[in-house]
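Each structure below is given as structure tokens.
Values quoted throughout were computed directly from the atomic coordinates according to the rules given, and no laboratory measurement underlies them. Keep in mind the model is a prediction, meaning the values are calculated, not measured. Cβ atoms are built from the backbone, for glycine too; each structure is taken alone.
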Structure I
Amino acid sequence: MRYCVVLSLLMGLITPAYTQTNSIGKQLPVDAAPPEQQIFRYTIVEPLSYDISIAIYEAQGAVPLFDRLAMLNRDLELVPAAATSWERSEDGLRWTFHLRPDGRWSDGRPVTAHDFEYTYKRLLDPDEASPYAFFYYEIKGARTFNQGKTTDSKTVGVRALDNLTLEVETEKPCPYLPFIVAFSGSGPVPRWQVEKYGRKWSEAEHFVSNSSYTLTDWQSGRHATLSLNPFYTGPHKGFLEQIVQVFTTGHVGTAPYENDEIDYLRVEVSDLPFIESQSELNSQLVRYAFPETSYLFFKTDQPPFDNLKVRQAISHAIDRDALCRVVLRNTAIPAFSMLPTNFPGSADGDLNDIQAYNPDLARTLLAEAGYPKGKGFPRTEFWVGKATPLLNYVAQAVQAMLKNNLGIDLKIRSTEDKVYRDNMYQWNIPIGLAAFNADYPDPNNLLGMVWRSQQRGFGRQAWNHSAFNRLIDTAAFELDQDKRMQMYQHAERLLVEDVGGVFLYHNLTLELRKPWVKGLKENKYGYPFFTWIGTVHTEMYIGRR
């Protein structure tokens, strides 16, 4: 009898763990902490706005706040979100998206296809100046409207056929169009709030979202709070009651993490020696290779970088292995091309010899270009955005290698992000250090979005290669996947051979995660990654400590 009583008491204590639900009725995992403890805290540079479709760079904190038509899961595969399904027309020119009939904004209004039509045309409007408008140029009429060649938004191939049906028409067949609509800047905006409050619509008191989370508090200089949206009925309901973004002005070190002020921290290389010396911290360190490439780009329309031999000399003068092993403390993998290994369309090492470290060849090429041992080479500004310790280390290492191997003097110029980007798009940067991480798993993103030439103000750099452009344009609309990948491989070879960029390394992401941060499961690539771009954050929860 005594054992039955004890068992009953134990069952009484354990049962609630199986039946806990959060404030929107989602059942929590058996090892989850109580709902009032489902609060995730992390650091972020304070956004200038949460209007992410317009201010993509300044509004990264807004990524969890909007359900796009489709989203990416932990395996970077497309899954339904605001749309339940989609299909492509037989000629490949029209995509039809079917929205969820029960979709709701955080103020209770229905989410409609008209909201998405308004959003896409707004972000393409040149008066709004979205820096990522080029991302949507495959849509019919998007380029001409965005570049001011027409002022009629009706020429843009996005239209609501009814409240729940959105049609997107492309210039040519576009097999990766669903990845574009799944991009983090492709979520809808509430037209009635935008028209009433203008850019201030994304402040907390006016904010309306369509995802599992909505912005409920924004205390400038301190933090912002994203809370569960009680009107959300979609497939990606979150476990967490709140996501708290703690604002910082730069590198904060590990102190906030050690003091349990935050549950997650992106780690800088400068923090590694300390972390690795602390057994508890080191046990919470996670490394994984999310597809990202760091590279140098040039103002190739003017001397000295219009000379191929100059660009080749620079590419052969940089010891990528030393850069990754010594400077970056094995937190990166040497890159010799834009696409990382195992990325769709990647040459998987076949291009490595083209830009390999060879200082003797580098000196020969520079001399042939008219600058023996660097004599006569103009002192040049080397631009770096985001003056983090990591980028400073990389820039200084590149500066030293070019000085030692070629006699070239570069003056490092660190700027704040917006100044850097504005000058990048205006082609004012003679040589710059840049990085680009994949928005979606298709080579069109890392090759077409970055390197396909555009006119000044719309392209990232001045490099222009007609054969590369033709291949990128043809591959973008090729429906045969094998043929597409072959075209991208050919195009990437042209990019590497013509040294449109000098490819340096593929980053490894370093993170500290508290043991109670749960739900980040290993994906098909073998790592449990954390990102806001897809649905991963809605799988995360706080476990019992």
Structure II
Amino acid sequence: MKLTYYSLLRLKLMLLACAILVLPQAQAQAQTKADLNKLDAYYQQALKDWDVPGMAIAIVKDDSVIFAKGYGVLNNKTGGQVDANTLFGIASNSKAYTAAALATLVDAGKINWKDKVKKHVPYLQLYDPFVTENLTIEDLLSHRAGLKTFGGDLLWYNTTYSREEIIRRMRYLKPAYGFRDGYGYSNLMFITAGQVIENVTGKTWESYIKETFLQPLGMSRTYTSVNDLKGVSNVASPHGFDENGKPSATTQVAWDNWNPAAGIFTSVNQQAQWMRLQLNQGTYKGKRIFSEAASRNMWTAHNPMPVSKRAEEITPSTHFTAAGLGWFVSDYEGRKLVYHGGGHEGMNSRTVLVPEENLGVVILTNSMSGIMSPLANYTLDQFLGIQNGRDWSKFNLDAIAAAKEAQEKTGDKKKNEKKKKSKPARELTEYTGTYRSQLYGDATVTLKNGKLELQLLPAPALGGTLAFWQHEIFDLDWKNDFALLHPTKVRFLVGEDGSIAEMRLDSNNPDFHFDELEFVKVQPTASGSL
């Protein structure tokens, strides 16, 4: 796959993030019911325009599921019709479940929102002793611990590390800003939140979620692990992109160590029950599951985030956006929005609540496109009675096309060209050995059949063949074509004695920071333990 296409994919993801804020300015008119047939037709057309294999959408209004429908196919190679009961990975929409689980423990008097995390997770150790001792449960859930967005995510991605081991390794992550002095989206903090639940209750995160939410809400076809999907029917396949930028079906990979951050699989019919619970502020069919006070706290702005100049230009009525606890919050036309997105490998999703309108929308897809946000925006416009609102699908597609065209005009085509007749300056055996990252663990470089092979030991599925590029740099051909892996170069650094001393992985990847893995060459027999 070409690097230019991955840059385009990164742009799409950036637009997806920006779309949280981008809602049209228009005069809202009183309207109690949208035209569902009009919405249905819009969704069908968008599916074609975005070239998405399949998706499903549900709408909750006034405690009733008024719309639930699937579109497209389960798998663009083998077919299968998507319906409202099709299972998708909802990824980071799972974070609201983790926050609500902690809310039930607050209600029960077993924890406090402002408890120091170390009280419940004694092996927690971060980059700074003060942060380690003062990090609270609210800090975990509002992305203000000081780590950069997606910092340390390679610790869970395809690794064999347990959640406890991931938490123990976080002490090697360098801060991006001061404690409680900025925003950095952190999956690792939610993994830690899952360990709070486990250590306080004596139950796994998975068991507690099932007992506390899934069973009372009748969500019998909602699962907390990819491993639970074995033998289950009507499951959507994830889709990455092929070399031409077209959707390409892949297989599900189990990452149980990240489940408290992003592990849930469900359908729009099932997620609609979750939205009913949320919109009723903790009550479902007359049964109180978490308190109204807990709901208010989860929907409170705990960590303010900047509203960009571009967002202000497009949406003058949006004055703030912030991280709540497991949710994001903002305003639109005098109404409060509560929302979250999800990005699984090959599946993107979005949940949006408008509490004052008793309205909820969930969109689940088996695509890595950004289709969810424009469809959510358009749906809100219809229910809020926005007159002459924007065609959000076309608006976003036009923006992507324009950015791609600009990139092609200004892109440096020579930047990644290999110099002719370039060849290694040393024997390939000099690159072989074991390389250690304090944060990550060990990687090996071996010579097999005249070719160098890299293997990241904590992640058996991550590795591949190295092809010389130029200087001390090699192209890495990943042995597994995972949708979240981008073109990567392996760069070897020379020590004072002229021999290979270190190794770096360079990848323009918006999801993973390979630059955090500072590998230093050690003896081949090193164990890789901390």
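General remarks:
- Of the structures I, II, the one that 26.5 was derived from, the read-out being mean count of other Cβ atoms within 10 Å over residues 89-96: II
- Comparison of I, II by FRET efficiency 1/(1 + (r/R0)^6) of positions 105 and 241 (r between Cβ atoms, R0 = 30 Å, to 0.05) - largest value held by: I
- Which entry (I, II) yields the derived value 5.4 for distance in nm of label points 7 Å out along Cα→Cβ at positions 161 and 369: I
- Origin of the derived value 21.6 (Kirkwood radius over Cα pairs in Å, for residues 193-376 alone; candidates I, II): I
- At a computed 1.1 (distance in nm of label points 7 Å out along Cα→Cβ at positions 329 and 505), which of I, II: I
- Comparing distance in nm of label points 7 Å out along Cα→Cβ at positions 129 and 153 across structures I, II, the highest figure comes from II.
- Origin of the derived value 16, 28, 39, 16, 0 (P(r) over Cα pairs in 10 Å bins from 0, in percent, for residues 337-400 alone; candidates I, II): I
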